[in-house]
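No lab work stands behind these numbers, since they all come straight from the coordinates. Remember, it's a predicted structure, so these values are computed and weren't measured experimentally. Cβ atoms are built from the backbone, for glycine too; each structure is taken alone.
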Structure P
Amino acid sequence: MPRIERRAHVVWEGNVARGSGTITADTGAFRDLPYSQATRIGAPEGKTSPEELLAAAHGGCLTMSIASELTRAGTPPERLEVTVLIVMDEVDGSHEIVASHVALAGDEVSDEIVERADEGCPFSRLLRRAGAEVTISRA
């Protein structure tokens, strides 16, 4: 696989408590996604957060990895569905991503395929190297 580079543009205005920002993908896949500290730690009110974007990235990467493993095994999937919960918590006085809990819908994917896909997923490896717990369960 060739080297992959992607870019997002972020604008933040104001202080952290009352300010807000937007996140835009250079690809145009999304524009001006609003986020703020208040909606990051409280009710989302239709705004995103870095943690939500990380959950989406991990889920997207893992489902592609599972699809790849299934295709390699001769049984390409018709549909894969996962839900990812990213957990940020206070550790030694600062906030860290401590876990990514993945729920895989359906039982048609073997544990062996899931394990190989998880090992091949760059986001799973990144999170583990950062010290976060990564779990995959059946929904």
Structure Q
Amino acid sequence: MYTKLITFNQSVEEAMAEVPVIKAQEAHQQIERDPNTLVVDVRDAADIVATGIIPEAINVSLGSLTYKADHEIPEAWRDPNFKDFSRPIITTCGTGELGALAGKLLKDMGYTNVSRLEGGTVAWKEGGYSTNPVD
């Protein structure tokens, strides 16, 4: 039996088409306007060192997001930040690809107010916004 394969780039293209995009300036304004906005950086912790992390963001790697945002697994495995399916969520990573995949994952899981930061944390910094260093 032949199984259709999908590449990383195809997955990213699909996710970028499905998840609304938000530019750095809009994201910054939304965070200031609505402190309930959850910014999720889905890079592995070691990868955040290169750019730092957006001050308001939490780090949940893409791999662990699959269960930390799942309401059907034991509560001890979940991240309480994902309790509300309607909470405004902005996903990000270094340049946007993993953020798009995370946004699609969250939408597929039933989250209704998800957007992805266009260009990721690199675009955030290029927009003149600060990041916090990590060790």
If distance in nm of label points 7 Å out along Cα→Cβ at positions 50 and 106 computes to 2.2, which of P, Q did it come from? Q
When relative contact order in percent (Cα under 8 Å, 6 or more apart) is calculated for structures P, Q, the one with the largest value is Q
Comparison of P, Q by distance in nm of label points 7 Å out along Cα→Cβ at positions 90 and 122 - largest value held by: P
Matching task: 6, 20, 19, 14, 10, 10, 8, 7, 5, 1 is the computed value of P(r) over Cα pairs in 5 Å bins from 0, in percent, for residues 58-97 alone. Pick the structure from P, Q. P
Kirkwood radius over Cα pairs in Å, calculated, reads 16.7; among P, Q the input was structure P
Check the numbers for distance in nm of label points 7 Å out along Cα→Cβ at positions 34 and 74 across P, Q and tell me which is largest. P
Parent structure of the calculated result 14.9, given that mean count of other Cβ atoms within 10 Å over residues 10-17 is the read-out and P, Q the choices: Q
Of the structures P, Q, the one that 1.7 was derived from, the read-out being distance in nm of label points 7 Å out along Cα→Cβ at positions 26 and 114: Q
